[in-house]
Structure P
Amino acid sequence: MRVLVADDDPTTLFLVRDTLRRFGYEVETASDGLAAWNKLKDAEIPIVVTDLDMPVEDGLTLCRRIRAAAFSHYTYVVLLTQHSARKNLLEGMSAGADDFVSKPLDPEQLRVRLIVAQRIVTLERELRELNKKLTTLNQGLEVLSRVDPLTGAGNRNAFQEQIELTHANALRTGHSYGVVVCDLDRFKQVNDRFGHQRGDQVLAEAVAEIRSIVRTGDSLFRYGGDEVVLIIPNAGLENVARVAERICDGIRAAAFNAELEPSLQITASFGVAAYPESCGEGSHWAELFGLADEAMYVAKRRGGDGLERAPYQGEGTDQEQGRLAFAEGSPPKLTAA
């Protein structure tokens, strides 16, 4: 372990250096506090043995520098002093010293002090490494808590966080954004006929297909079951609809579970909405999402394999009446793609 010895007396410096080397330490030396400080800035030296009285910069000033520094490691400081007055001891401890060794030097006493110092800095280093590992693990858990394990897409919690951020940005900047709700058509039949394991594989492949089509910067989430949601920033309703159309075409053309017999072809239904076009200025993001979800169900009720837009019809229209009709079983009047 590395130790820095600072003392302006060449005889003491030589004695301490050779004593510590006999004990197996790697020793650096400095003739005053400022020279010692310059060495500490350049390298990680966990133990410092420093004289209290030195020219240029004394041991107390060096202690204060060390304690004020933003080192990533702990530096254990042992003061060498001929003073035994309580005032000097308290002053040294207040400056940040960890221990004292009196002069004239007793090598065995110094050795005992350094055994304690080595034990403490070793424990501190181990704790620091453990904290790094825990931080990494916590970061990984934080990511996993927002990821759907089957598809690798964001989960519902991640969707809510992202749409709140996107919507707040839209309110602040005036930029538009879109939401696409996608639901695989007759997916229950896949599970019923081929089993849930194969159904999970189809769903994972479908999400991968969607991911290969969407733009960089678009966010993809598995909202629940076989329902997938996209948040598309900086896009109006027509641009959002074009993205949904490309995904719809891609899913229709893809062969899922191609390595199995039989391979499966599936389709999907899409509902698209854009802020502020679909819901009006100042609306909550939940209203926009609800419109896209309703539009998806309209597409599904019309046979699937297609999309529906959710335009804003303005105040004084039958928009709310249409939503009530949808809830009662009749699709609202939304403009078809």
Structure Q
Amino acid sequence: MSAEHSQVSVCIAGTGSYVPEKVLTNADLEKLVDTTDEWIVTRTGIRERRIAADDEFTSHLATKAALRALEQAAMDPAEIELIIVATITPDTLTPATACYVQQRLGAFGAVAFDISAACSGFLYAMKIAKRLISDGAFSNALIIGAEKLSSFVNWDDRSTCILFGDGAGAAVLRKASGPDDGEILATEMGTDGRQTHLLNIPGGGSACPITIENADKHLATMSMLGKEVFKHAVTRMKESAEKVIARSNLKPEDIALVVPHQANLRIIDAIAERLDVPYDRVFTNLQKYGNTSAAAVAIALDEAHRSGRIKKGEHVVLVVFGAGLTWAAAAIRW
């Protein structure tokens, strides 16, 4: 029996998500850069994405998603003991965006901090929160993946600006009181720091501060080597998903739904094929939102849950991949 199964069971008590009102379609992008709707859809599957308002920050998105998760969990913000925000687009370098979320929620009894694991961040947060609840440090946690990627996109770069959007997703985790509550059965995460060059934002940190001399070079925007990222993404997502499936004593036919990272439809197709899961049991919404990094799998999970794609007692596998390089997976009995 694994260490995960030997401790207190942890379940998901509620999910929530929020995306900004403004829609940026592929037709809109045709007016900005040299691209076409057909080219974008054929290569990515993305048709539109959401863009936050100028006065709408990552913490605003996160808070709105959190409130929906808390409502579904029938919990007051004052009851929350731990807040973890996964983001690569924080409101400020310091303090953590989680502190702003705590303030906006009025959850002043909670410990709050951020983690940075790019698109894998929400599942990193899930593993951390699950362990802390299992160990007895907290009885519940609010985990959030939230991004305002539009602030870090080079809108002149047609290879990357077509990919990203803004949004947030959240989940409330707590100790399970019995089998009917469901359980997070297994979690997995990994990192390969040898591949930091494949997907990054090179400027804006201590290694390359933004100065008057380099302000026009778009250094604080996304940079990506797409083909290499694709190759690593498929391999690592397959491996991590297989690990949580095996540790949960499941088989492909036991999985009601796979919720993968929403980055590229070709990656999702490849993962479904390699996991031997029929495509009708794979959830996708990237056509509406693009890649929202840490928020992507959280938004997808909430939409799958609220639309009835996940039913009580069913098994769900979440699997993600992001800059770092990072990857993660989770197997859940709902």
Structure R
Amino acid sequence: MSAQTKRVSRRVTAADVARSLGLSRATVGFVLNSTPGQSISEATKRRVLDEAQQLGYRPHTAARALASGRSRIVLLVLPDWPLGHSMRANIDEASLTLDRAGYSLVTTSPHPDGQAVPLWESLNPDVVLSLTPLPDDHYAAIASSGAIALVPDRGSLEFEQNQLFADGSRVQVEHLLAQGRRRIVFAGPDDQRLAGLAEQRRQVAAATLRDRADADLVAVATVNAGNARDSVRGWVVAGADSVVAYNDDVAAIVVAAALRQGIAIPDQLAIVGHDDTPLASLLVPAVSSVRVDAAGLGRYLALVAVAAVEGGTPPSAGPSAEVQLVRRETT
């Protein structure tokens, strides 16, 4: 086996760089670790960095973590929900913000009957973030692992995640009322994992309709591709003139079922979705929807995590709870 093959087969260390240059291991270590307070010439620093690059030296992350006491990992505990558009935007922005600060984002979704070892035990994360409240035993286990736990129900995060997204239902109803609609249906998803969040949005929609128009929802239903045709026909027969959909996926199912039966949209039935996904604008007719600042929430969570680890100043406020109605062809 050639010397070059041997070099590639194992990690290049700082000792290898020092040996190649004929410098002390300490000098090379000071340069590679950017150790402050050292009187090393710029020429020597340049030689060390150039040689390290040529040899293929990479910092040993585990060793650095051991020395610093930090893994530079942030673990985000996700609720057991489908990974929809808003959640993806949240995670993408959090990941980008953390990466710029030198941290890696790892996500996990514990399941009620799961047997896997929790990642907060095996990854040694600096911070464990959660988008929703955690059971007491989970919170206690995270705290005992040495990680900083940032969990909404523990007073450590200054935002109301559920309110941020549930408020969209208020905007949906207010938009329909402004269009002269009063006979409103709430259409929820046919996914039990979303039952709690769907119920919260239904309650907000019902309360808004009652407060603004002294009216009740005409119907509340879970919708899927199999029952949508009969459901939509039944709503129209019962006098419904509009639908508040849990999200744009549900809105798309309702739109398709209505069109296949010759129900005019929005003349006979107006429909407004939630999350303002690409699907909403691509459908024909394009779906009116509610836009929520999910990316802003992800950025906020990332900044809170970094501040908690490094002792910096956390964001002065959480993401804006303001939501925006994007009107298209279905209303």
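Read-outs throughout are calculated quantities, based only on the coordinates presented, and are distinct from any laboratory measurement. Since this is a predicted model, take the numbers as computed values, not measurements. Cβ atoms are built from the backbone, for glycine too; each structure is taken alone.
Once distance in nm of label points 7 Å out along Cα→Cβ at positions 44 and 268 is evaluated on every structure in P, Q, R, the highest one turns out to be R.
Can you say which of P, Q, R returns -9000 when helix-only ellipticity at 222 nm (-39500 (n - 2.57) for each DSSP H run of 4 or more, over all residues; to 500) is computed? Answer for the origin of the read-out: Q. Looking at structures P, Q, R, which one was P(r) over Cα pairs in 20 Å bins from 0, in percent calculated from, given that it came out as 34, 59, 7, 0? Answer by label: Q. Can you say which of P, Q, R returns 2.3 when distance in nm of label points 7 Å out along Cα→Cβ at positions 36 and 100 is computed? Here the read-out was taken from R.
A value of 16 for relative contact order in percent (Cα under 8 Å, 6 or more apart), calculated from one of P, Q, R, originates in structure R. Comparing FRET efficiency 1/(1 + (r/R0)^6) of positions 124 and 276 (r between Cβ atoms, R0 = 41 Å, to 0.05) across structures P, Q, R, the highest figure comes from Q.
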